[in-house]
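These notes open a run of structures that come right after.
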Structure I
Amino acid sequence: MTPAASASGETPRPLIELQDIRKSYGGNNASAGAPATTVLHGISLRIHAGEFVAIVGASGSGKSTLMHILGCLDRPSAGRYLFDGQDVASFDADALAWLRREAFGFVFQGYHLVPSESARENTEIPALYAGMPEAERRARATALLERLDMGARLDHRPHQLSGGQQQRVAIARALMNGGRIILADEPTGALDSKSGAEVMTLLHELADAGHTIILITHDRTVAAQARRVIEIRDGRIVADAGSAEGEAMATPAHAAAPATPFGHPASPGGASLLADIREATRAAWRVMWSNRFRTGLTLLGIVIGVASVIVMLAVGGGSQQKVMAQFETFGTRTMFVAAQIASLRNPSAPLTLDDALAIRTLANVEGVAPYIEDKVVVRRGNVDHLTEGGGATVDFSRVLGWGVSQGVMFDAEDERRVAKVAVIGETVRKRLFADGQDPVGQDILVDKVPFQVVGVLASKGATDGEDQDDRVVVPLSSAATRVYGHPNPTWIAVQVRDIDKAQETATAIEAQLERLQAGRNVLIWNRVEALRVQTETARAMTMMLGLIAVVSLVVGGIGVMNVMLMTVRERTREIGIRMATGARQRDILRQFMTEAVLVTSVGGTVGVAAGLGIVVALLLAGVSVQFSVPASVGAFGCAVLTGVVFGFMPARNAARLDPVVALAGE
């Protein structure tokens, strides 16, 4: 009798107690016609801490089903399972995962090691889900493997190990979190006699150290090495070599009960989020690398989608920018009013300065710049040049957005005193001042009238085939009296406030000029409305191209989902192994979500690089494109979001797998 039992006079409480446990399969779908199959028929059993129990029976006797229930991998159809006095039926999925992680260590006949992980990494899995720090986890795994003579094979993968070595790794994994209860399912069944003997020696050592050993076997010779043998036949216990209480009292004094109570935990605990994500990322990368060809094909859809988004938006943005550049020559909010060619019925219908003042009073008009325009000859020394002459008010620079690159623009005082000052275009400067002299302050002749150059207009380049820099501009008062002999503007530039009301403003201008002089025909070049229409067209085209690219991204996402579904199916047993070693549903969900996001993140990165490369190539080829950093970031973000959206369903399916079903999967 143990000291505790002797002192109290009571039998110690069993660590595991089964009360009339039954387990049936099938029979849930009456339409299928499959009858229910009962595997366990009222199993009642008590196991105390420190016992070395062998459950022996032939194949099909129900011993493996019993082990799955004992290890909380499966739930009974009826009956009660008390663990340290607590009814396991009250435990949710996370609490059961905690129990498997903290109380049990599994040693399977098929070893059940994760193929992509090394011996040490396989050993670390339970501690990973328990939240043990990485350094401590690695040190403990190394110590366990060295204790089991596996120190020279820490970094070997399962396929590089013999059967006996793999079983040693499985035993080390079972002991990683303490392994107070070792559940060994046919641990020698797949081993040769020497390796089998070594495994049994290890189990004896663990039993002597105080671990509770539950050995499932069909081999009576192996079972005979246990201190208590329970025989099961056709789902019923038919023999028990000693009562549970008697065996518990016969247990050596050093075979202590679990170090901590095994009640329902207030918090299931587990790995920290950061550590779990880091480990999930490492494992995901290894899986991706081991299936490089399939991963590459999966990435291809994401790469094409992201690159398409970037290139399409760059081309659309370039087209829109080109449209804007064409209209920015004279401002994006500027329209022009001109008198149509006079008819015989109305031979005198020119624009006047009063017209400009009347237009200025309209609600949506921000500025007005009347302009007299005609050909003139400019001369400096012995160089003559035929150019476009113009007379403008001081509003010319603001309304048309046309400043000077050198010198100054004439001001209101120059216009008031009819000053003989001029600003010249870049083309005129090159023709008259080819000798390189500074034109500012120099005198030139404009149709034989001397003017002093006070500034050089900023270069506008060519618009519709016309060189806008080939001109000379003087104050309107000077042009009217000294050059052209009349003050009637050739056209009036009108700057509007709201471009959305441009057409409404153009109609108001026509009505205003009609009131001033009935029957006059004017021509309004509504550049603002044209710009708005073309901008909207370019924006719509960009959106359409972007949507086409997004469709490509969605197609790539569907490919990710298909591959993840295949991955879950291929790795069903790995999922079962992780669940058996304490992984919660959210741990499995996070593992596969991380893999999906990692795939799309890598694809997104490659797609951004490919898209940028294509944009650069188009630039070198002379195609108008506009690379957008927000578009690239958005495309990458969409790729990652695609991984989250399309990876969730496969990851959820993986997390919802039943542990015992997953372990039986291929």
Structure II
Amino acid sequence: MSGISGLINNALSGLQVSQVALQTTGNNIANVNTPGYSRQTAVPTTLPPSYIGGQYLGNGAQIQTITRAYDSYLQNQVWSSTATTSASSALNTQLQQISNLIASPQGGLTSQLNQFFSGVAQVAANPADLPSRQSMISQAQSLAQTFQSLGGQLQTLSDGVNQQIGQSVTSINALTQQIADLNRQINALGGAGNGNPNDLLDQRDQLITQLNAQVGVSVLPQSNGQVNVFTGNGQVLVAGTQAYALKTAPGTYDPSQLEVAYASNGAIISQGLSGGTLGGLLQFRATSLAPAQNALGQIADGIAAEFNLQQSKGIDLNGNFGQPLFQGGPVQVLASQYNTGSGTISGSITDVTQLTTADYKLQNNSGTWSVTNLSTGQALSGSALSVSTSGGVTTLAFDGVQVNVSGAASGDSFMVEPTRLGASAFQSVLSDPRAIAAAAPYASSAGVLQSNGSIINNNLGNLVLSAGSWSATSGGATLVSGATVNTPLTSLQVTLTSGGSSGQSVGFQITAAGSATVLASGSVPLGSSGTTLAIPYANNPPGGYWEATLSGSLAASGDAFALTAAGPGNNANGQALSALQTGKFLNNGTASFQDGYAQLVSQVATAANQSQTSLAANQAVAQQATAAQQSVSGVNLDQEAANLVQYQQAYQAAAKAISVGASLFQSLLQAL
């Protein structure tokens, strides 16, 4: 009787085991296309035997647990590669946009620069021709529009980055909250039965994969089945059942540059974020977008400064010194939101040749100021930084920039962006074609100017005197003492008061033509390579010097040179304006404007190409990581079909055993 009962009980347990195995297999097949699902396996084990008649007789089987095919190392590889690939994808998408913008043959700056300088060359060739002048004005306006358009589109990219950062933060908050909720459910179900809530574990892993697509995270498992989630630098996002929400916040210095902060206390954590879409966006803004804006602004500011300077050295068709042709961008100075003082600060460009494409951080440490180049991370010192204080105003001069600050408290800091607004604020401010200063103020001729305007040349030496030009400083020229020259268009007479040859000194005096009043006099060494004289000048442009060069090897006392108004047909300053195309004014005098733009195009194109290569490599790594993880955790339909047949046969065999046991039991009853 007991044998028949044991047969039936064993068969029933086998029937139950096969039923659970079939159910598990069916679940695998149903979830073959479910993202993040891990294949499950019903694990059977024997029941404890019974001691009957001197023998241990088996009592059948039971399902010990249902496991999921899972490898934590492979899962971590998937998470890591997902974060890296998403960051590369976001960076590449943005870089392709900026590359198409900067390097575009149609919308780029190269063609517009060539057209503008072609217009300048036409004025230099025909200085009195109004159509040529009008064409140059039109090309200057087109150049300004191109700079503004490029600057505006770069700013649009910046605004788009802000928007995408906000969207990414929203996604991160939703994912971390779901992970915290699953932590709560997993913890609650972890103590029930012998198994684990496999489906919930899979859902949580999939959410962490999606979170890595937004920002790179690390995962720390806990003993209660929960996980804690941290950013790359250890900022907590999920701790057990608590999710720490993020938000976007105005930048510490620039409110228009959104940063990522904790929603609870506003602490900014952007610096520690990497990986995922969010990390890629932050990397793009810091390493590609801002440098491109600065480099483009550097070119615009350089063009404005050098053209305006050369304009100021010439005479227009109205007989006036040239007015500015362009207006560059302002130096942007931004105060930290954590400053405690009521300081006022302003900045200006003093030397475009020394401008870099870097931004700078200024820090007040108990009255001692430090300046840090944010591109290199190096603090400026020695001759690279000049600091002076007068009347409560501290002046800091560095890299072609001057900053004046007053009222700053100890600990206050400021961000200085010398060229960030150069392109977007660039304007053509000269509309009158007659105002182009193509003529030099003076034309130089050997001899004595007569009252009828003719010049009689009885010079015995071979000296040549240049027409001269205006300079803000005397530089290395020989400074001529005496009265300043006040009226630029007054004809001047330079007369040698003593002669000499190469290596000797030559004396001279400068008078107004036909006048005995000495305006300036001096003595300079005579050299075959030329000696530059700096003559103090009082009128427009305000202050400064007229620089003229004496060249030759022989001078005779009494030799004279006349400096007369050049007139509208003169093109000396027009030629100087045209020569600005090839002049080296950027990067400490090593690059022309077109060189600077070519360098920018090259940098952007190189970064874009590298990002494409990096994206392809990272995608390959991610595919390999996913394939390796799926080889362990994925559902194989062929294997599941084989399992179905196996478990079906086991089920049918158990059912047959039950049928046999029932038949034996009936036979036994009939025998009784």
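Figures for the structure shown
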quantity: Comparison of I, II by distance in nm of label points 7 Å out along Cα→Cβ at positions 58 and 402 - largest value held by; calculated: I
quantity: Structures I, II, by distance in nm of label points 7 Å out along Cα→Cβ at positions 522 and 594: label with the highest value; calculated: I
quantity: Distance in nm of label points 7 Å out along Cα→Cβ at positions 458 and 578 - highest-scoring structure of I, II; calculated: I
quantity: When distance in nm of label points 7 Å out along Cα→Cβ at positions 50 and 442 is computed for each of I, II, the largest belongs to; calculated: II
quantity: Highest-scoring label, criterion being mean projected area of the Cα convex hull in nm², among I, II; calculated: I
quantity: Computed 3.1 for distance in nm of label points 7 Å out along Cα→Cβ at positions 274 and 586 - originating structure among I, II; calculated: II
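All of the numbers you see were taken from the coordinates with simple rules; none came from a lab. Bear in mind the structure is a predicted one, so any value in this text is a computation, not a measurement. Cβ atoms are built from the backbone, for glycine too; each structure is taken alone.
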